[in-house]
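**Q** For reference, the structures are reproduced in the following blocks.
Computed from the coordinates by the stated procedures, all read-outs in this text should not be read as laboratory data. Everything numeric in this text was worked out from a predicted model, so none of it was measured.
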Structure P
Amino acid sequence: MEKVKEFIKTYKIQLLVTLILIFSFRSCSNSRKVDDLEKLKTQNEKKIDSLQTVTKVMEDSIKSEKIKIHTFYDNWISEKNRSPQLMELHFLVKNNLKELQQSK
């Protein structure tokens, strides 16, 4: 035990500097991990933003396809001799078409 005390007394500055270096290296490694995580976060945010624009474009294309389909049915029904049931269907198609055009 005496040898350890003597060792500490003679080399206390070197031991202190060594401990400070070890802790600074450990903190730098943690800081690097945080930086890496921040970079990953920004990359993920960019991907999410791009996916949101893609879904918006897809929603718009789906709406336009629905409008085309309703317009086709509207024209097809308009060409026929319409019975009361077909008139109800025509009315539904017209309403759906109006709603789709207003939401666009």
Structure Q
Amino acid sequence: MLNTEELAKGETFILKLKDASGIPIQWVETLHGAVAKRWFDIYQTSDWVALRLEATSVFHNRVTDAEAEHTRKSARCIVIKTDAVKENELVPPPGTPTA
């Protein structure tokens, strides 16, 4: 569980997935308040349905593997990593044009 200070100051989350080809991709975001609490819950419960539905609305800062690893080593963070969800399975945020 995140404490009140972590919720207020923000907690760093790293989302690590693979694309359809199996290439690792990752995003880093500092989440606050209810959003941090929600993503901590998704992490704890391995709620991959919620991850598919909500990730694109929250995780925007795509980084290299080296950048994600640097963040992981230099700050307390929560790493969400799964092979159960691929990037192409993420639901685009509302209002995103489709091809």
Structure R
Amino acid sequence: MPLKPIVQGLAVVWLLLFVASFLTLRIGEAGGAASGLNRVISFLTWQLVALVVAAIGAFATRQAVAREIGRIKLIGYGPLALSVFLVASFIAIMGFRVFVAPLVP
């Protein structure tokens, strides 16, 4: 079974989910804090789904590299690295805003 098209397909699905998460963050109900929180929850939900797809893509990439299929590492491992970085950064920024920023006068 050829793994290169599978890895490329998973990368495309990840990209669509990644873009959809930013669209849900940008487009949402107008309102107060509850609607802002709903947009953040929606953003994180889409990002976690994209992270799962990226992890599956990384696993498929690992199998492809074991079969010595070249030039697939960036397409397979890039989405996972970017998703992990984005989710970790988002959680760190929200943690800073909730726990540290109120302490600074």
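**Q** Of the structures labelled P, Q, R, which one yields 1.06 when Cα Rg over 2.2 N^0.38 Å is computed from its coordinates? Don't skip to the answer; put the middle values down first.
**A** Numbers: P: 2.83; Q: 1.06; R: 1.33.
Source structure: Q.
**Q** I've got another one for you. Hey, helix-only ellipticity at 222 nm (-39500 (n - 2.57) for each DSSP H run of 4 or more, over all residues; to 500) derived from one of P, Q, R reads -27000; which structure?
**A** Working: P: -34000; Q: -12000; R: -27000.
Traced to structure R.
**Q** Name the one structure among P, Q, R that relative contact order in percent (Cα under 8 Å, 6 or more apart) of 33 was derived from.
**A** R
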